Structure 1
Amino acid sequence: MTAQPTSPTSPLERAADSFAAELSQWRADRGMTKKQLAARMGFDPSYVSHVEGRRHRPTEDFARRAEAVLDAGGRIWQRFQEYDELRHVRSSGLTHRDPPVPEQWLPPGTGLVVEQEIAELRYADGEYRCVIRRALYNAGTEPVTRYMVKVAVDRYPGDPDRSNRHHRDHPLSFEELRLTAFWGAPYAREPMRWRKKRDRDADKELWLLFENDNGRFPLYPGQRTTIEYAYSVAEEKWGQWFQRAVRLPTRQLTVRLDFPADLDPTVWGEETSLSAEEAPLRTPFTRHEEDGRAVFEWSTEEPPLNARYKLSWRFRGSAAPAVGDRAGDRMRAAGIVQRGDPRLTEPARQLVLPEQGREARDVVEQLHRAAGRIEALHDFRKGMGLAAPQLGLPVAVALIRPPNPGAEPLVLLNPRVVIESAETDVQYEGCLSFFDERGAVRRPLRIQVEHDRWDGTRVVSTFERAMARLVAHEIDHLDGRLYLDRMPPGARPVAIEEYQDGGLPWRY
């Protein structure tokens, strides 16, 4: 008979056990071996093994490094604090220790905590004005004398080559930013000096200094203050997106976008982190109108370190500023990755279902939302398809809107063509990733495609004529191919202005 292990009996032992279990779980979730974790933390592998095996008790240094490496959202650090509190009580006879910041874990390796950030972006008269307010708490042991700020622009998101050329020709300058910075309460604000840190064509970094002509005012340990800084960028250098990156522990983040209501703005957003790929924001925007302005607001509590929140928008009104006169410019503005981006030539990653079902559903939701934006820009009489890589998502998922009105969209998970008919035809195709051209492509009139259901079982579906062409086009995208690869040597696509059958269904 095998003896059953006994569970820890004292609160201290239970706390140490909880720390070890939390550490083991996060290490497994990150797909790391004990040896890999130890190397990243700078510890001997045997020590990590002993801590997980409950043979060694955790130290503060160990807990801080484990939290930082595993990016556990404070969970490992919380477990250590619980253990350390009990250890302190037992050794000193005290009943408790007050945490430096009530109800907030103090993450490793940082002195500043952002208790609240409010980021506002206002568009008016061809210019964006950004105002950032941060309530700061110094949870460290040293005074803080400066704060780093980064300003980055990308005029054509999804088309890095074009953006790089544009910003080389029209570099962002410190002078045009018209930067202002203050610290303290609104009724007793003090100006802050600033100093350049990095100067590049499309991004600037600078230090806000806790000093001015009247003296220096460091933020000492245990103190709080609010800083506010603002800058301006002309619309010819600012693409229609706004990103917030969580670089310090943050309790609350709020973003407001303020646009003229007559531009009829529509707004959407995505978030990414070290442990998750791009996904839609978990909560929706609120919208209200006041004084002819449309104001969108979004908030989140306790965002994880290194998370990024990207907000994008489009102006649909007749008074909207032009983002480009060509169809390709409109697709680029809608968030479609454009030709020349290496993400379009890399094979997509297969999803493991049903284990990765949540990721798959998030991708499908993003495809549906993008398809809605795209269909508002163009009348697709031939149907329309969109593959995840065209949104910068490297997974094998595609969405196809059939050409017949009212038909349900088709979702394909991990699709693969298994049979092609010998009978083929040549039709002109368009691609959202270079929508200013049309190319004549030969494809089979009938294909059979093996693909996954949500539960991971494989099925085979048959598609004919227009649907066969649409499906084959999107599967090519998942394989890292464009329709140009299927055109005869020497053949070239034609400009959309020369294409004669625009807006008409394919003929069979």
Structure 2
Amino acid sequence: MGFDPSYVSHVEGRRHRPTEDFARRAEAVLQAGGAIWARFTEYNELRRNRAGPRPSSGAPGQWLPPGAGLVVEHEIATLSYMDGVYHCTIRRHLYNAGTEPVTRYPVRVSVDRYPGEPERSNQFYRENPLTWDELNLSAFHGEGPESPGEPMEWRATHDRDSFKEAWVLFENDQSRFPLYRGQRAVIRYSYQVGEDKWGRWFQRAVRLPTRRLTIQLRFPTAVAPAVWGVQTSLTAESPLRTPVQEMSDGDSTIFEWNTSNPPLSARFRLQWRFRAPIPAPRVSIENNQSSRIRASERMRAVGIVQRGSDQLRQPARQFDLPAEEPMAREVVNRLLTALDRICELHVFGKGMGLAAPQLGLDWAAAVVRTPEPDLPPVVLLNPSVVGASSEADEQFEGCLSFFDVRGRVRRPMWLEVRHLTFTGAATITVFEQGLARLVAHEIDHLEGRLYVDRMPPDGSLVPVEEYRGTGNPWRYGDG
């Protein structure tokens, strides 16, 4: 607490009067949820009454820990479910009660597909890690009737398989807007997670002094949702002290729960189940054609990094083999697992490939599957092109990282590729025609290049709805 032990002893022995600063620091260190501050204010009021009226000291009605700076005057956390994706928005009304300007705010996103089964959950997220790209995190400062607010930049601080942490910054590339002492501001941040990675629970942890907390869940009425809540700690779990309110809003059912002055370190969790089957994704009819969820959104939902991410523009890191053989095998296993999930979403008549950067993994590894189901996948570790034919052809290609379009790309008819085995032995393999195209596409990914970089300046992308080659192999002159 920063006090001499003898002073603490005198306060405990009632030989010294506790000061306001002592009470605040004791509250902060012991995390008593305001109990120590309440006893101090009672004690101080008794002293005032005995000594006669005194001017108010201006002490706040709610305890504020020294040096904490920020107070959350109201947090509104909203989670909605639509077409297999959970969308979360956190809105916080902040007050700076400290002495220093606030320039950043911590954000944490944690998922657990199998609560109560840590080994199963850890294995699942090792094979299907949560990625920054699929979260699509965005943040804004302030809001008004004419504007959503000032965009806020963010900086990742922890990147784990099942949780992500970041600082949301009170700045962007055009401005800085720190929150100074005595000022108030509203910030909000949003993200999304596919239902395949999000367990059916939503938890809010109180890490700053908070005066009011509101949690809202919005589900389609058609799934007959049922919601309940618990308050959790490191050692116990108990029902919420007040019920969750249920309301109807058109085709949606809204569940809302509120609390005031929650104690620090408290955790409030809402859980749910759907008593009716989840309906199929919405279908809209335009020009007598059915249009389902965009192909790119399906790929994003299974963890494929999408075009626009810096991860797709960085050269991949080379393996040091055989020293890093366990890491290489882990990366390849994750690529193969992801390919299995992707094949459930789409028919790949031309074969398919996947590079590690497309899963957010900074390693020079890729796998390619040929159209022949009986052939094993091609594994490429530290690959590089060492020879290519002068003869080339032009074919349409697609990419899992922007799967809504196809583009014509000119590539050699055969390639000589040097790559390593898991034991570090170098080998050169010749790939021809369609397999050469697939391998060249994946090597481009490992070098930070996309197929659109190889298209002519006047080349145009074709929407997948207009592309007629889906499910069919590429055609070559001898076939």
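FYI, it's all coordinate maths here, none of it is from the lab. What you are looking at is a predicted structure, and each value in this text was computed from that prediction instead of being measured. Cβ atoms are built from the backbone, for glycine too; each structure is taken alone.
Annotations for the structure displayed:
- Once FRET efficiency 1/(1 + (r/R0)^6) of positions 248 and 304 (r between Cβ atoms, R0 = 35 Å, to 0.05) is computed for every structure in 1, 2, the highest value turns out to be that of 1.
- FRET efficiency 1/(1 + (r/R0)^6) of positions 120 and 152 (r between Cβ atoms, R0 = 41 Å, to 0.05) - structure with the largest value, from 1, 2: 1
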